[in-house]
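Following are the structures in question.
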Structure I
Amino acid sequence: MRMTFDTVITNATLPDGRTGMGIGVQNGKIAEIAPGLTGKGAIDAGGRLVSAPFVDCHFHLDATLSLGLNGKYNESGTLAEGIALWAEMAPDFTFDDYKDRARRYFDIAISQGLMAVRTHVDVTDPNLVAAKALAEIKAEVADYIDLQLVAFPQMGFYCRDTMADTIRETLDLGFDVVGGAPHLERTAELGRSSITALCEIAAEQGVMVDMHCDENDDPNSRQIETLVYEAERLGLHDKVTASHLTSMHSMDNFYAARLITKIAASGINVAVNPAVNIHLQGRYDSYPKRRGMARVPELMEAGVTVGFAQDCVLDPWYPLGRCALGDVAFIAAHVLHMTNPAGLAQAYENVTTSAAEIMKLDHFGLKTGCSADLVLLDATSSWEALRLRPAPRIVMRRGKVICETAPAHPHLSLPGRPASFDPAGYFQG
């Protein structure tokens, strides 16, 4: 005898290729996944893709939607100019500014099926205005967004001698992760020292680590070595994420292969930001121009968990973005040559299940016992979801529909052609 469900999605296609599947939801969790499930008020997926939600494992919520608010833009497109603009803008933002922009961002995010975000928050300000504002936002959006906060010394751990105390104070606000940017310290030695200090705070406080690491085009920027060492020394392992690693694009192949082996052995994760990485890096090149991406296929082949993330939307570093992680995976598939069927399926995982794994969101996923956080897309496969990148038709949180978007079907005025057609599955006839 089959159990009674609160909600059932019928006739779903899953990312692994199974079709005609039902997803039974009870008490906000996935209770069963099987063909032939029925129930009162069932949602008919119509053969379309149902998947776990999108997850952004590296973002800067404090800066989002701030593009041009001071009348200035990043004309050079460089990381350095973006940092300089942020240093100029940030002191003028108020507690309410931070909260307002975060709320507006999450309105967009939910419409795009994005239900988990790890955001780095600049804690350079000793008054912690941004940190306190976003700690309140974390509680405010908890019903529809899993928000992780990273204590991030944007201007360097050694920009003032009280930063260690500030990091601990920030963690007391409910932050989940310790961050850093060792390649931005005044010397490489200070960069390595900052990694040690920050990882020791994380181990002491029992929290995760997510470090901006080697975010440049310098093949000799090798702060990742120290992060790997500290992850192993302190027993942090997969609680550590190395973000960006753009210098890996420029490294000697022998050294890169050796480094990838070390990263894999340490158990740490890697988060890359395809759109922003290729936008910011290579700005000092003539031709050929480097694209500044970590060696993702090689990292994954070695067993490293890799997530693709948005990083920035409409801020001093990136003038584009729309909270759509499908766009991020689409760009990654191109720049990383992941356009074969297996690569496209993997790219979809990199913005859903792999990104959730990095954030330790064990309740995210498309399996029995996981939270019923789901998206229904106008696509017939994860491959097609990346090709079309539609807004989700339905976004479901804990088994309840929290957003619906009407399907966008073109209407034609052509002799002998249908008046309208559905792009999903169109090329399959």
Structure II
Amino acid sequence: MIPTSSALIQNDIVVFGLIAATLGAVMWTASRERGMWRRFYTYVPAMSLCYLLPGVYNTVGLIDGQGSRLYDPIARDVLLPAALVLLTLTIDLKGILRLGPKIVLMYLGASLSIMIGAVVAFQLMKWLHPATVAGDTWAGMAALAGSWIGGGANMLAMREVFDVDATTFGQFVVVDVGVAYVWMAVLIFLAARAPAIDARSGADTRGIDELKERIARFQAQHERVASLTDLMLIVGVAFGAVGLAHAIAQPLAAWFDANVSWAAQFSLGSPFVWVVVLATTIGLLLSCTGARRLEGAGASRIGSLLLYFLVACIGMQMDLLALLDRPWIFLLGLIWMAVHIVLLLGLGKLLRVPFFYFAIGSQSNVGGPASAPVVAAAFHPALAPVGVLLGTLGYATGTYLAYLVGITLRAMAS
């Protein structure tokens, strides 16, 4: 209950029901294969609606997002680390390595170029329009780096690690959608022209055919209908890992705070930082064990479900009217993306890789496992799982690399 609020709905259980119904409606309409909804979701990502609609509820006074306890502690402290565990649990490290060194180099190059792009864009805007990078812009950029290197879970993790204001976070979500999805549309457009691009560059495309066959075999071996035991195992692994992460994080943060002089500079005295790091690490370690087979029963889908609830709980804290206050951050995002594209193009030319490697290396970072398969499938339907593999790898690296971006930008802002 939120008795002191002026919101129309003051009971958190009712708010939860409203959020659940909203997510269900969005996902149902997004699944329609014909009609107006298909055309609508061609231009409007479903995840954006899951974020923006709760923001509308908060803006018009239907709910009180700031006063609700749905986000803190439930979504932030429980759902976020559980999503991180399940999404990193599914990573097939051996499978990614078998894709060949060049595609992995392009993926890593994309991550590095995004990190460099953040620094370059921040410094350029500091010269061109200092007000754009004033205040907590650096923290919003750290959250966006989490999305562009990893995915939504990493973005939300960075939001908490650096305590990004809800409105600032919402502004960077809009930048994320506006810039990243335009770039995805460009890649899909160029996918049909990949043979001509590869012919001009002299790239060797023989490995792609072998890749298609290997992926088809992997899919056939692991996919199955989830049993009740499978689902209980998934839930037990996820929330058991969350409990373990919280149990370790509190004393670990206290030890760093008391014994390490520079702990505050890197937020190592914050228990939540350790919860995020430990949850990601536990998931990554489990991916090297037989627990990874839970992906065949839908571990990543349950992780995504938790993620969507988390996105909605973040969105319900946002004031949508404040999103129009800072149009210059779109230029910041465009500069950032341009640096990423130029650097990755240079690496691709140096390695003489097929255009597919460039496109999937970029989109598996910028778009993550939600949209990287879309770009991969634009080249060939059998290549869609490559986007999943590389996109889920970002869940493991995104937390760490975005954290480095955040502390770098914080130093530049001071």
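Any read-out appearing in this document is the output of simple, stated calculations on the displayed coordinates, not a laboratory observation. Just so it is clear, the model here is predicted, and its values are computed rather than measured. Cβ atoms are built from the backbone, for glycine too; each structure is taken alone.
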Comparing FRET efficiency 1/(1 + (r/R0)^6) of positions 8 and 88 (r between Cβ atoms, R0 = 41 Å, to 0.05) across structures I, II, the largest value goes to II
From the coordinates of one of I, II, distance in nm of label points 7 Å out along Cα→Cβ at positions 328 and 344 came out at 2.8; that one is structure II
semi-axes √(5λ) of the Cα gyration tensor in Å, calculated, reads 32, 26, 23; among I, II the input was structure II
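For helix-only ellipticity at 222 nm (-39500 (n - 2.57) for each DSSP H run of 4 or more, over all residues; to 500), the calculated result is -10000, so let me know which of I, II that is.
Computed on structure I.
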Matching 29, 22, 16 (semi-axes √(5λ) of the Cα gyration tensor in Å, for residues 184-399 alone, computed) against labels I, II points to structure I
Volume of the Cα convex hull per residue in Å³, for residues 32-71 alone: greatest across I, II for structure I
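In terms of distance in nm of label points 7 Å out along Cα→Cβ at positions 256 and 280, which of structures I, II is highest?
With respect to distance in nm of label points 7 Å out along Cα→Cβ at positions 256 and 280, the highest-scoring structure among I, II is I.
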Output 35 (relative contact order in percent (Cα under 8 Å, 6 or more apart), calculated) maps, among I, II, to structure II
When volume of the Cα convex hull per residue in Å³, for residues 64-127 alone is calculated for structures I, II, the one with the largest value is II
Value 3.9 of distance in nm of label points 7 Å out along Cα→Cβ at positions 40 and 224 was derived from the coordinates of, among I, II, structure II
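Out of I, II, which one gives 0.60 for FRET efficiency 1/(1 + (r/R0)^6) of positions 120 and 232 (r between Cβ atoms, R0 = 25 Å, to 0.05) as computed from the coordinates?
Only structure I yields this read-out.
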